[in-house]
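Bear in mind that the values in this text are calculations on the coordinates, not laboratory data. Since the structure is predicted, the reported quantities are computational estimates derived from the model, not experimental observations. Cβ atoms are built from the backbone, for glycine too; each structure is taken alone.
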Structure 1
Amino acid sequence: MDSLGYSIDLGCGAGMDTLELLKNGWEVLAIDNNPHSFNKIKAKLNEKQLAKLETKKESFEELELPKADLINASYSIPFCDPKFFDKFWSKITEAINRNGRFSGHFLGNNDEWATRKNMTFLSKQEVLELFKEFQLEVFEEREIDKQTVLGTLKHWHIFKIVAKKCK
């Protein structure tokens, strides 16, 4: 199978999205600040998938991104310090090719963690403003009480986005 294109998984963590992208024929640049994530991902791949994977240990604040057809950021963008968010978001939008896509999540102002000063939380209007040069294909806003990956209950305010870059 030929590649569907070049994708970037920002804050890949345990690699769930990276693995899906590779299984579906994408070339993937997996980025995380924790280099131990990459060994866990690589252990689950065959040789053909490994050949389509590149990994990069880097923080969002220092990030340089190549051009991509898809940038995925599942629950990772809120962990960007608000002082660096505008620059970080500019790098993301500049890296997405015309007709390329962004998929990911943002946390809203009603999220239980919204008092954390080193994380980025946005209003619905602020999220929509980020995508003024995109066609929104999925825009879902949810507030729900459920467990974190560490098993503690919290109130979530989540924006789920899939958007196609038009300009």
Structure 2
Amino acid sequence: MSRTGVVVVIATAAEIIRDLRMVHDPLAARGVPAHVTILFPFRSVVDDSTAQQISTIASQTRPFDVTFSSVERFGDEVVYLVPEPAAAFSALIGLFVEAFPDCPPYAGKHPDPTPHLTVGSNLIPGAADELVAAIGTLSITTRVDRLTLLVEQDDGAWTTSQTWPLGTSR
């Protein structure tokens, strides 16, 4: 059974933090792009009906600008960039949780997830401090204009399956 996730890919950040993610985030080496998670795990099969539901949510969501200029941690194991405005991502997450109650965020482990862009995960003790220092100060601003469905392949690699533009309803 494959795993899927709905995310917002942050291509601008990918260029700036690529090397750090490749060293400190095991999923980066498996093809997971720099992103903010909207809903994971999602349905193992995304049929036409599910794709249409995602399309409807996307079309009714206006594109927005986001800035990443601060670094935070979840304990000593995860280092991430904070999106501003986080509320825009939280609203998207809420729409997905409402539309897909069978897919609680992080399998119910984090029912009210904090929007974030992971730079390092599964870090060993002390690595979080080093990674925060390596990131230093940054300011990445980009336009969020689409949702992306990522799919894990049988070999563990992740690929983009579909994308949906935001704000296409009239």
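Between structures 1, 2, where is relative contact order in percent (Cα under 8 Å, 6 or more apart) highest?
Between 1, 2, the highest calculated value is found for 2.
As an exercise: FRET efficiency 1/(1 + (r/R0)^6) of positions 103 and 151 (r between Cβ atoms, R0 = 30 Å, to 0.05), calculated from one structure in 1, 2, equals 1.00. Which structure is it?
2
Comparing distance in nm of label points 7 Å out along Cα→Cβ at positions 95 and 111 across 1, 2, which is largest? Could the numbers behind the result be given before it?
On the way: 1: 1.9; 2: 2.4.
Top value of distance in nm of label points 7 Å out along Cα→Cβ at positions 95 and 111, among 1, 2, belongs to structure 2.
Of the structures labelled 1, 2, one was used to calculate distance in nm of label points 7 Å out along Cα→Cβ at positions 47 and 159, giving 2.3. Name it. Could the numbers behind the result be given before it?
Working: 1: 4.6; 2: 2.3.
Only one of 1, 2 returns 2.3 for distance in nm of label points 7 Å out along Cα→Cβ at positions 47 and 159, namely 2.
Identify the structure, out of 1, 2, from whose coordinates mean count of other Cβ atoms within 10 Å over residues 7-14 was calculated to give 24.1.
Going label by label, the one that fits is 1.
One of 1, 2 was used to calculate helix-only ellipticity at 222 nm (-39500 (n - 2.57) for each DSSP H run of 4 or more, over all residues; to 500), giving -9500; which?
Values: 1: -6500; 2: -9500.
It was calculated from structure 2.
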